[in-house]
1. One of I, II, III was used to calculate distance in nm of label points 7 Å out along Cα→Cβ at positions 32 and 80, giving 7.1; which?
2. Identify the structure, out of I, II, III, from whose coordinates helix-only ellipticity at 222 nm (-39500 (n - 2.57) for each DSSP H run of 4 or more, over all residues; to 500) was calculated to give -32500.
3. Could you figure out which one of I, II, III the value 6.1 for distance in nm of label points 7 Å out along Cα→Cβ at positions 16 and 72 was computed from?
4. The value 11.2 for mean projected area of the Cα convex hull in nm² was derived from one model only; which of I, II, III is it?
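Quick note: the coordinates plus some simple rules give every number you see, no bench work behind them. Since we're looking at a predicted model, the values are computed, not measured. Cβ atoms are built from the backbone, for glycine too; each structure is taken alone.
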Structure I
Amino acid sequence: MKSAKLHQLLTDVEDLLARLDDEHSPQLDQLRSQVEATMSQAKSALTQQGKSTAAQVRHYAGIADDYITGYPRTAFASGILIGAALGFLIASARSSD
């Protein structure tokens, strides 16, 4: 949701800069350069954020896959223990209410 709003803001600022394209003064040119640099950094950060999140998910999924493939019995036993622990915690939480 925030990403869509940021994209809309960047689009609006680009439209504003396009409207001011015929206006030139030292202050306006400097402001235009600063705004364009900031927009470029924001776009780069958005792109990197999406890539880094996807890369992290792929990395951890690969680790889990390697573990399960390399140690299927241990992974199965770990799954049972984790499931039992979660079941116990849920049951305890419900009984305390």
Structure II
Amino acid sequence: MTNKKETWLKVLGKGMLTLPKRWRDESGLQTGDVVKAKKEGTMVVIELEQESKQAPYRIYNDAELDEFLKEDKLSEELAVKIDNILSKPRGK
């Protein structure tokens, strides 16, 4: 009889692993859930927060990212000024 709490997994491209369906079902993991992983020596521990399945960060949509970039854009005058400063040879 095999141990139901351990199994061999193959590491795929970009380090991806597939957790056995039984484990996902027993843990309540669903597609799109975010889990926390931590390294303990040579072990990798994957944890699912039972109370909240949301990551402690926010995922922004394309419109929000475009707005951030628009707000961050330098004025033409400031961009020219910075370009002039950076293009001058540095003294020794």
Structure III
Amino acid sequence: MMQTDVKAGYVSATATVFSGRTRFKGVAVTPGSTAGTVVVRDGGASGTTLFSTATLASGTPFAFTVPGEGVLCGTDLHVTITGTATTATVFYG
């Protein structure tokens, strides 16, 4: 089994978390004051969707962990966030 260090990137708006090949390991989401979405993709804003969730306005923070070694991102790890003040910490490595 291969082991790598896990890193984290915090985003409060749509952004590329990591440029280059990596593995998506999980995400912790803090919903904002309006309902929204968090979408994790490989390959930029129009890339392949790896994870997608809706958030409730002023909802409870939650986390999602990818089992095993995570999901391979061959190009980059990109997160699209909608909803006022929604934030996400994305784990990769």
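1. Values: I: 7.1; II: 4.9; III: 1.5.
Source structure: I.
2. Values: I: -32500; II: -9500; III: 0.
Comparing all candidates, it corresponds to I.
3. On the way: I: 6.1; II: 2.8; III: 2.0.
Working through the options, I get structure I.
4. Details: I: 11.2; II: 13.0; III: 5.3.
This figure was derived from I.
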